[in-house]
Structure formats: C-alpha cells, structure tokens
Structure 1
C-alpha cells in the first residue's frame, strides 16, 4: 500500500502541477493588477467589519476558519520537510507561491461568494468550488465537474488529510514524553500508551465541536487561531532578535539556495511549492468553503480577506518556522549522495524530517525544555483547528451531494464518524506514509480547482475581475460600508443569491 501511495503521489505532484500552481498565481496576479499588493490596507480594514447574522458568520470568523485550515502541520512540520528535502532555497519558493497564490485565493473565494446559497436544511450559507462549478455556467457537464470535485474534497478532507494533523500532534507529544508502554492494537501493530491517550483526547474534543456545526467551529476558531499564531510568531521574533546578526546571512542562504540549491534546483522549487500549497492552500479549493459562509456586503470583500489569510499563513507563520530552524542550524538536508549521506547534517541522522522535530530542536536550543513543550502545544492547536476546518469542508460537500439524492442528516453523521476514524488511523501510522496520503488529497483538489477556475475565468469573461472593478469604483466614490452588488448589471450570470438580495434591498427602500 505504501508503494502504491508513493507512486500516486509522484504522478499527481509531477512538475506539471508545480508549474500550474505558480502559473495560475501569476496569471491572476496580472489580471487583478496585483490586487494582493494594491489592496493590502483594505484587506486589513475588512478584517474588523463585524457583519454576521443567523445565516452567515463575520468576515473575521471566516478568516479564522480559513486560517484554521491553512495554519496547521504544514507550518511547523511542512516547512521543516521543505528544508530537509529541498534545502533552504525551498523557503524562497514558499514565499513566491504565497505571493502569487494570494491572487488565486482572491479569485476562488470571490467565486464562492458570488455563487453561494442558503442551505435548505440549516438555513446557513454554503458554497465552494462544487457550487460555483455547477452554477456559474450551468449544464450537465459542469454539474458533473462539481460532483467530481465534491467527491474529491470528501475523500481528501474526510479521509486523506486529517491523518497528517493527528500524526503531527502525536509525534510532537511523544517527542517530549516518550511513547509509553507498547501495547498491541491488532492490525496497527504495537502502539505506545501515550499515543493512545493523546488520540483519545483529540477525538473527545473534536467530536464535541464538530457536532455543534459551523457556528461552534467559527467561535472556537476566532478565539484560538489569532492567539496561537501570534504567540508562535512572537517566539520566532525573540529568536531573530537574539540572532539579529544572522538575519542577512539567512536571507542570503534562502535566496542564493533557491536557484543553486544544494539539493538541486528541482528539489528546492518542487518542495517549496508542494509544501507552500499544502500550507497556504491557495488554489486548492479549501478556503472558498469558509469564504462562502461569511456575511458580506460585496463578494470582493471576502476575496480580499482570504488573500490576506495566505499572507498570514506563509509570509508570517511559515517564515517564523523557517527562520527559527535556519538561525539555530537545527536541520539536515537529505540528498542523493552515496551511502545515504546527508548533504548537510546538523542533527542526528535518526531525526524524522517529516515531523516537527527540526522546529522542536530549534526552540529547545534557545529556550531549553520549555521550547519543546511550546512546540507540542502549538502543534496541538495548529493541527486541531485544521481538523475542524477539514470537517467543515467535508460537511459542505456532503451537503452538496445530499441535495441531489437526499438524506443530508444521515450523511453528515456518517462523515463525522469517518473523519474521526481517519484521525485515529493517521495517529498510529508512520509519518512519511501519512504525509504522502495527505499530499495526494491536496494535489487532487488543486488540479480540479485551478483548471476549473481558469476555464470559468475565460468562459465567463473574467467575472471576478468585473467584481473587483465594481468594488474599486464604489471605493473611489467614497463608499465604505453600504456597498451593493448587482450581478446582472455586471454581466455575471446565475448569481441568484445576490439577485434576490438586491431585489429585497430595493423593495425595502420603497
């Protein structure tokens, strides 16, 4: 099975997907005239608009839910793996894919807002790639494409990806306290008692929250995500301050190694983009689900907020991890030298690259045992909130399919149970195997979503650009709060939610 997973991973993450992610980001950056730079302060302003109601969550809550998915194991163990397999230059390519990917995040999240709908069972907003693929143009072909994406999302977020987060939590804790007494678990072999205790705690808390729906997930995320990210960045800044004289050298190492990488140019760009997309999820099609749940006055607003979330994830949190590891020199670089030698080796050869070990070693070297404990706590919250985001994405896509065949309540119960089983499976398996499964999930969704939004962009005559220009024109006219959105006037078809809202607004004024 591990061999099959590895072969599939290599096929899905061929150089074609690497360059598709970068190319799509550049394509949308040019068409939006680099909105991710021009509207940076507007992104910041929109974070504090507290619009919400019974149907939708606020922009900040949507950001928190999206960040709970973006900020996870990819920020701690993923960055370490990128450095360990691709060299310091991989960090540069993570920055590139984040900068360009912010425009992709704008496009996919704006589409999610344009084509969102009110769920007939819960009465709450739902949307995402499956919805906009089906509704933007119409026709059986796009409906089938939406169904395929929904199935890929359920498999990825309900089965493949949760194990990575659970595995990371368990590895971080057992790195601190050991695995405990080994006990037999049948098909999974021997597992440490500490692993089982941590897993039981994860499942208990996870079950309580996901059975409470999007409101409970959003309330938890908006409390935890800002504090965990800020605390992590502050620790990184302390390390940078202590080693301030190394800052130019680290920047030089990252940028210089990006093009003449010790592990090879292909490894640097490959691992940088791979772990960058895994971390910030720009183009993957996960962020639009949270974006669609937000209550906003104009679709472009949530597109800009989600573009900002990519910055927070990669340029802030991932960079924090990279600088801690590189400044303290706590990393190895695996290459293709004879006898399995490392290209660079600062740690014991037995240290697992696909784990938080590099980050724990970096913090321990500065803060002592306290640093290792903090990483364990950070990994727990980073990974746990990501599990919540994965569940919500799976839930939305289950609801999308259930609309067509019925039985939504039963289907939602089943996906909760399946996700918790995937968490248990991932927690007790080897990390390399679980990361490969997770990469397949990310790659499947990225292929489907990026190709789909590019085709929609062309066939619908750039709907997200029309949306952005409309928003910019209203801003120039002095509007700050009472934005309006008229999809018919802009030539954007089938945006029935916004058509009905505009009609209702006009009726209220009469």
Structure 2
C-alpha cells in the first residue's frame, strides 16, 4: 500500500465464524491480516447448531469439510421448515436444510485453526476502544485498543467489523442501522438433568412457544418464547431460574431441579446497515444485519459475507483490483441482507404469532403441497437462490443471459489431463477458475494475461447420475473465488476479456 505506513493490510474485529472466515480468505488472497477479539478465549457456547446448504458448500469450496471430523460429507437433513411448517428441501436440486448438530464452538475452532495455519495474526483480549478520524477519505484507518499489556494503536489499509449485533466498529464509524426494535425476549439454554421430550419443530401453547432437542446424554437444548415478555437488552444477565420459570409458565412442567451449562437471551429485533462500507471501514455478519434466528441463517449469511468480501479486499490491498471491485461487496450482499430480513420476519410472524397466525400457518401448509412453493422457499432459506448481477454497469438488458450467470456453480465432477477433480476442489486456493470445456486455445490465450489470479483448467464435465448437467452446452465458464459464475461462453466473444478485467484487474499489469 502506497502512502502512510501501516501495521497490517486489514484489521478484522471479532473472532466469530464471520471474522475467522474472513481472516482465512484474506490470507488466501495474499493480504496481511490482524484479527482482534475482546474475549481472551472462546466461550465454548454454541448458539448455532449447524449451517445452511450454501454455507456447507462454501466450506467445501475451501476444503474445510473434512476438518469437521466427519469425512468428506456431513450429516444433512432433507427436511427443513419455514416458520415451523415442515417440508422437503430436496424439491430443489442440490438443496437440503443444511448440516445439523455442528456446535458453533466447533465451527469456530475449525476456522480459527485454518486461519492461523494460513498466517492470520489473531490477538485475543484486545478490545477496540476508538477509531481515528480520516477513514472516509484518508489512505489508512487507525484504531485504539485495550490489551492485556496496556493501550495500543493499530493502523491498516482497511478495517472490517465482524463484531456482532452490538458492533463497536459499526457504532464508532457512524453506520446507520435502521430497522425494527425488539418486540419480545426469548431464552436459549443447554439444560442438564431435565429429561425432556423432544420438541424439534417447537410446540405452540397458549402462553408461548417452546422447543427442545437432545444434544448429548443428559443435555437438552431448549428455546423458550413466552408471549408478552417485554424486550430486554441482550447484555442483561439471564439466570436458569428465569428460564425454568418461563418454561413452567408455558408448559406446566417444572425443570427447576435441573441445571444449565449456559443460558442466554435473544430477541426479534430486525436491523440492516444502510451501507456495508464507509470509506475504509466495512461490516460483515451480525455487525451488518441482525434478525430473528430462523434456520441457522445468521452464521451462514455471515460466512458468505466473508467469502464475498475476502478476495475483493485482498485484491484491493495488493493493488490488482479494478477501481470499483470493492464497491460490489455492498452491491451484492446488501440485497441478500434485505431478503434475509424479509424471510426471518415472515417466519417470525408465522411461527410466533399466536392464535392470530393460525390461519397463516394453515395457508402455508396448503401452499407447501406445491413443488413450486417448496423450491422457492427452499432456495430462500438455503441461500441457493442467490444471483448476483455480474454484468458491467450500463450493459444491455441481461434478462436472456445464461441461467448460471451470477449464480453459484454447484459441485460437479470433472475429468481432465490431470485426472479426476470437481468444481469445488478447483476453488480451494480461492482464485478465479476458468473452465475450458472445449479444449479451446483461444480461451487459454485470452486468460493467459491473468495467470496467478485465475487458474485455467481444461476438463470435461461428468454429470453425476440423478443431477442436472449445469454445464451442458457451454464451452467455457469463468468462476469467481466465491464460487459464483462471472461469464459463460454463450455471450459475446469479446466478453471473456471484459469479465476477467472487471473481476480480476487489468490483465496488462498481471
């Protein structure tokens, strides 16, 4: 970076799944990264117990799934729900509800080990206390921190807040965070010795809703949603006695003789940052969007924010990005955040609305008898329906563009001169991939100027039995590091160079 000397290229604040994923992505992209976290060690608590189908794909694209200790694949469930109304997600090809039974603590441990091995500098017990002026139009950003050894300052080219719903970075940088305040408080706990009957999809009763699921021998995860409970600050201390009293009020069952490994509260507050970037400060994950937790979408959306941002920010600090590449982060992920707000609010209305929502639940049950509705809702909650606008500004109408353009490329086997591979394995290094499916020298010649940024692979698709050949009829496909398709060969013959230039910088300087 030219100009003011910096301590690191990017400072990431927050060692949750979003921040750790981003740290790894930045290192894969060649950026120096320092991650600071106010907690001295992981809490061991797991608000999330899995992740969506798309997040599972993202981990697979980086070769991370085996690190969860379950081989090349994880146990997934075809059955999911929308607002508590259960249906089969596999009505949409390549879809499922996601990986279940993976504690968030395990996800964080996997990602932290990965990021450290890649060279991320992770500092625990470092809390952000201030942000210097000049981040909007200066050539660097500087923060102050409280550390175990006293106050410190860190200077970087960019700062990314991944520090949760109460983000200190978001507040210090003056991001607008509009939305709806909390209307109710709900409780979450891992209880011991209560011997509860499972209520996997929740049970709605006159005084509220409860859920229960076994985690391990003698331990159950419970969620308690009382009607009429005033909203409270998430930082307020919650006791097991409060949770047990709420459980008894709703169910009539006394669990006070048990205990809890940990307890917490959450709310249905719904807020979305108006901007994901202000100058040299960016937001990702819960720092950018908070919502009712429904279907594990919070963790999964944050991980996808990180994977969308990481390669773009790394290219920017390396000086290889086009002028507007970093702007596409907000342009692509903010609409995803808007749909996240929409679908979680809708699910809250259906699931937690009490008797007045009974007709709505009945209507959803009828609608979900139709495959088209199943596919639509499965796409929303799994995040497999995301399609970015990858065309250059002021291009002609792209309504007739190839269906793959802007969408993620599903995992499909390939065979080439180097043997068997697949579309996800090629993305492990987090570089662009140009699939030359017709052994075309012209394609390889065009891409040669981007060697080092884009891997050109000559291969043939091998459609797996029972899956659609998504590459049928295409001679070449350009895939971004985040797995989304940036160009297909059915477009203009000159468009490949344009797409390479747009997403991977000026080829003349490569």
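FYI, it's all coordinate maths here, none of it is from the lab. The shown structure was predicted, so the numbers you read here are calculated from the model rather than taken from an experiment. Cβ atoms are built from the backbone, for glycine too; each structure is taken alone.
Kindly point out which one of 1, 2 the value 32 was derived from, the read-out being relative contact order in percent (Cα under 8 Å, 6 or more apart).
This value belongs to structure 1.
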Any idea which of 1, 2 comes out highest on Kirkwood radius over Cα pairs in Å?
2
Which of 1, 2 yields 5.2 for distance in nm of label points 7 Å out along Cα→Cβ at positions 13 and 445, as computed?
2
I have -23000 for helix-only ellipticity at 222 nm (-39500 (n - 2.57) for each DSSP H run of 4 or more, over all residues; to 500), calculated from one of the structures 1, 2. Which structure is it?
1
So if we calculate distance in nm of label points 7 Å out along Cα→Cβ at positions 61 and 77 for every structure here (1, 2), which label has the highest result?
1
With FRET efficiency 1/(1 + (r/R0)^6) of positions 381 and 437 (r between Cβ atoms, R0 = 35 Å, to 0.05) coming out at 0.95, pick the structure among 1, 2 it was computed from.
1
